[in-house]
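Taken together, the values in this text are just the output of simple stated rules run on the coordinates, not laboratory data. Bear in mind that the values here come from a model prediction, so they are computed numbers and not experimental data. Cβ atoms are built from the backbone, for glycine too; each structure is taken alone.
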Structure I
């Protein structure tokens, strides 16, 4: 009976399983493919959170200490909430809430409208999140070249022989 309770349809949470595979690889997909095991899902969610924390530290080059602390705090709280989850729905909820908060914090700050009785309309004046910091994406010449390489639809052998792409293979 316990075995039946842990199995689920291949298509349950398919989008989430696919996104986790994109991040962590096929082994993670197969771990989650047909399971309702709370422990397996929690372990996977924690791996995603750990990877996110590493990616933040490795990728964000210019920011203030308060922002990094806010991002770390959101992930730490998410780990805590996932670990204490007793059910699959609670684990999914904790994971989703963490990344909802994290996405808005990375845009500038997580709005706190807790307790407001009216909803906030989706207009720019209500959602401009640059009170404390502004987000700016920059791209080096090498990064732009990698984008061009990725979009180039020629066969990989043709691209490899193209002089403009040769330096990409030397730099990794």
Structure II
């Protein structure tokens, strides 16, 4: 998805690339520059979510949480799933797994509704790492199994919507609070 155009878009893309390459300080500089050139609330919210991750990777976890809190009201509800997933990862990384699980549940439900299979696969994988801390080994295995099914469906060339529907059909895929997707 292209969030920004022109110079702001190039800065955002460079920030994402730097973050993915393990250069969070450079990512922060690029993302902050992109943020200064952004007017739309929804786009500012998405840039703040990305910036929160980069700041947390620099060891500034409290700032990462504050940026996520700042981003949340800027994003429409349907676009908050990645924010919930990032908050969940930060919570888990910082020893607050009991608070991470409900955030992952919200993220996964939102990613299913939005038809975002790649982010869903990441969220399922990450949630599977939290379940054992709560004594839920079977739930961890189920999350990993569903992530593999979604991945296989995508690799087989199915559209994201078809991959989600086909991989979840008949599997008892639990996305939120006992609800099932598919």
Structure III
């Protein structure tokens, strides 16, 4: 079990919580029914607060749940708040590191591409310049995870420019883009 990672999962958690709350406070409910529903409510609330989030979206929804529970008068321990904040900080640091790695790789590709573009056709060093920018481009496409949709767009533009006049892409590039899409889907906070 992980924290909700999509809007639908968060809504399902809220519906479950609200059902326990309604049953615990239902008119005509016996004391045993109210206690059982209250136990279910507490279990539901604790589950979201005590379960690590697997994604940035999951952490976002854990934070929303903590705010909702605090607004309802439930106490969130300082330790739970620190854990949730630490997860958010870790996800943010990972995202920033991925963006920095992508930006660095694209900058290197653009640097070596500019060197190639400045060399007149047929002159010495042209082949080496082509090799250098192709290696840098391959690194961006195959080795560097795209941290955002904007970064994926850059990667797709590189693929398009490299494959102009050819039919299809190399399998490695298909795999790299599929991996990027899986990663971006995992980061999404809405289903």
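Given a computed value of 1.6 for distance in nm of label points 7 Å out along Cα→Cβ at positions 80 and 96, which structure among I, II, III does it belong to?
On the way: I: 2.2; II: 1.6; III: 2.8.
It traces back to II.
Among the shown structures I, II, III, from which was the value 1.24 of Rg/Rh (Cα atoms, Kirkwood Rh) calculated? Please list the in-between numbers first.
Details: I: 1.06; II: 0.98; III: 1.24.
Only structure III yields this read-out.
To which of I, II, III does the computed value 29, 25, 14 (Cα extents along the principal axes in Å, for residues 48-111 alone) belong? Please report the intermediate quantities before stating the final value.
Details: I: 39, 24, 13; II: 29, 25, 14; III: 56, 17, 16.
The read-out comes from structure II.
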With helix-only ellipticity at 222 nm (-39500 (n - 2.57) for each DSSP H run of 4 or more, over all residues; to 500) derived as -23000, matching label from I, II, III: II
